[in-house]
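Values quoted throughout were computed directly from the atomic coordinates according to the rules given, and no laboratory measurement underlies them. Predicted model, so just to flag it, every value in this text is computed and none were measured. Cβ atoms are built from the backbone, for glycine too; each structure is taken alone.
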Structure 1
Amino acid sequence: MIIFKNEFVEIVREKSHIPWLKIFTVQKYKELTDCPDDLRQKLYLCIEIVEKTMRDYYNPIKINIAIFGNYVPHLHIHVMARFEEDGFFPESMWGKKQKETNLSLPDEKPFLKQLTQKLAKAF
């Protein structure tokens, strides 16, 4: 599901039991260092906005940020809110599930509205 898109980035929601967004560059790059400097600055701004909005709204124990491209070679950045109660914690979301969970989080609609407003204002 696309959350936000402009001429530089596209932010999508990963299907997961935790808040997990992926930030893609609109123009495809393989690695972060392939991006022009101004785009890297915009990506960092996006990461900051997503992280801060997640922290303020969900109050997670930790935010995980990762850049992978082993399956999808198009540069993208994962931003995940982590909780002791999530099924994979303290492992990564790509690791072995640690426990069954019934993580109770607030409705994501207000979070997504806040996030898109902040991103629109920043760009």
Structure 2
Amino acid sequence: MTAAHQLPLWLEVCTAILLLVSSLFALTGAVGLLRLKDFFQRMHPPALASTLGTWCVALASILYFSGLKASPVLHAWLIPILLAITVPVTTLLLARAALFRKRMAGDDVPEEVSSSGDRGH
């Protein structure tokens, strides 16, 4: 714990601000999740907020541990990079599954677009 007291004040303040901003993104995503009515609308706020929040936490981690080691510590970027790759795929699969269930239930949903590019011409 003595190494934490050796960090410059500006570095501790930047880390704290980034963590607070991240928590505000998480809160915004949670409020959006609760307030929106439809599943498809509810998908967006948590996804966007968690992405931005993850980048803020990763940057705070990089700043803090780079300050402790007095050299760049960049391995924390791996987490948001992997999330940036996997979250859109997961979101797409969830949206397709929900759309499929709505179609099977007979709900009013947009028409299915054929994969061949022929859109009824």
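Each of 1, 2 could give distance in nm of label points 7 Å out along Cα→Cβ at positions 27 and 75, but the derived value 1.0 comes from 1. One of 1, 2 was used to compute helix-only ellipticity at 222 nm (-39500 (n - 2.57) for each DSSP H run of 4 or more, over all residues; to 500), and the result was -10000. Which label is that? Going label by label, the one that fits is 1. Quick one: percent of Cα pairs over 23 Å apart came out at 31 when computed from one of 1, 2, so which one is it? That value comes from structure 1.
For which of the structures 1, 2 does the calculation of log10 I(q)/I(0) by the Debye sum over Cα atoms at q = 0.13, 0.16, 0.17, 0.25 Å⁻¹, for residues 43-98 alone return -0.37, -0.55, -0.61, -1.04? Label of the source structure: 1.
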